[in-house]
Structure I
Amino acid sequence: MNELYNKGCASLEQGDYKAALEYLTAAAEAGDVEAQYRLGMMYRKGEGIEKDVNKAAPLLFDAAVQGHGIAQYIMGKCYRYGDGVIPNPREAFMWYRAGARSGYAKSQFATAECYYQGIGVEQSYEQAAVYYRLAAEQDFTNAQLALGHCYDQGLGVDRDEKEAFRLFLKAAKKEDNDYAMFVVGSCYEQAKGVERDVEEARVWYSKAAKDGYADALNALHDLDGLMV
């Protein structure tokens, strides 16, 4: 099975999708979990073959029931949005949670979102915070921001503006998320979890505004008014 899977992956790298499809299909039919996942994603994305979510879902399901964490997450998305299956929020939550327990950060975040919004499960800020934290500890930016907001608002955790700021800053320091940088600028401007520092606020607003983030541009404009 591994030999067929490896040949399939090699064919993919070479752009030989016909051979890849043959090898991966054979490996998947023999029960190779990675082949089931990889082939499922080929159909899901239309990678070298015609996109077909109805063919993708059963393959991803086969991988998911064998404990493939990413496939479990994708099955959650399938049930959430009706990709190749009948939409079912409860099933979506169950698969997201399975992926979360497998340690996949995106699935931990998705599980947290389900708890936060009450999608497929009883709404619980406490459980949302638990799963946000798991993903945040894997350096997942959106989870760091979400957990920061939980601390900022006291949702599912004791309110702690300093901890909220720490999480916001950790996300913002990657400088790949305009919203995170904007939030840090707001914290400095409003003295939330950190001593007020208008110049630091300007630094972070400027970073967020570099790609045209509207809220950051407006914040910089307002700061200019304060400085007059």
Structure II
Amino acid sequence: MTDGFVDQFILNYHQGNFIMGDEDDPYSFEWARSRERFIIPLDDLRVSKRLRRKIRSDPFHLTINKNFHLVINQCSRRKSTWINPAVKHIYIQLSKIDLVHSLEVWDGDDLVGGLYGVAIGGVFFGESMFFVKSDASKIALVYLVDHLNRTGFEVLDAQIPSLHLANMGGRRISESKFLRLIGETCLKTNVQFSSMPLESSGARVIQRINQKSKRGCSNADKAGKCEIIQAEYKTD
């Protein structure tokens, strides 16, 4: 992978674009953009009481960047997916230069959940996630938010609105506000996803998430108001 492609990749993400693979052509992709984006405020993650109890019990072992290949392969195992062979190749190569990262959820030796995304400056662009055991992807997200907070990130982009992520605090934001939000944040040079290991204690993760949460749109304040999509949030 050339330096020119890497520079172009970073520039496109900084401009709000993202990669979409062609299902009909496994070796092609295009740059896409959306009139809206979906962000998860790092200081307002909503974790139900049931899920908090489960995380405190440490049912799984979580890692970062341990097996990116396996994570992206699992994320692509769907009837319809934009993660074609061309997209896989790009992200696998970028993972080797610390631009793309994975978070894995293990039950013993079995990978039961995970996610991956692009880290540019203080912005983490979440790309895809999966689970094969109940709550594994939710737990991955909670640990991700904690890790991003600990390592100095400011924005978590989830790209596409979903009820699942809305229930955990996701917000819809216009493209123009999103671009203002990430503008200078993408240029931060003192933020590194791999600068510290992932937290090993679920109890400590939940403690910090609870302390950080403010139940508002504060992460998007500098970009203007954000909108909470219609979603029923149950506290269990």
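Numbers for the structure displayed
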read-out	value
Mean count of other Cβ atoms within 10 Å over residues 76-83 - highest-scoring structure of I, II	I
Comparison of I, II - label where distance in nm of label points 7 Å out along Cα→Cβ at positions 84 and 108 is highest	II
Read-out FRET efficiency 1/(1 + (r/R0)^6) of positions 52 and 68 (r between Cβ atoms, R0 = 25 Å, to 0.05), computed value 0.30, structure in I, II	II
Comparison of I, II - label where distance in nm of label points 7 Å out along Cα→Cβ at positions 196 and 212 is highest	I
Percent of Cα pairs over 34 Å apart from the coordinates reads 9; which among I, II	II
Given 8 for relative contact order in percent (Cα under 8 Å, 6 or more apart), calculated: source structure among I, II	I
Entry that produces 15, 14, 7 once semi-axes √(5λ) of the Cα gyration tensor in Å, for residues 12-59 alone is calculated, selected from I, II	I
Identity of the structure behind -1.03, -1.35 (criterion: log10 I(q)/I(0) by the Debye sum over Cα atoms at q = 0.20, 0.24 Å⁻¹, for residues 44-147 alone, calculated), options I, II	II
Structure responsible for -23000, with helix-only ellipticity at 222 nm (-39500 (n - 2.57) for each DSSP H run of 4 or more, over all residues; to 500) calculated and labels I, II on offer	I
Structure (I, II) behind the derived value 0.95 of FRET efficiency 1/(1 + (r/R0)^6) of positions 156 and 188 (r between Cβ atoms, R0 = 25 Å, to 0.05)	II
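The numbers here are math on the coordinates, done by the rules we state, and not lab data. Quick caveat: nothing in here was measured; it's all calculated off a predicted structure. Cβ atoms are built from the backbone, for glycine too; each structure is taken alone.
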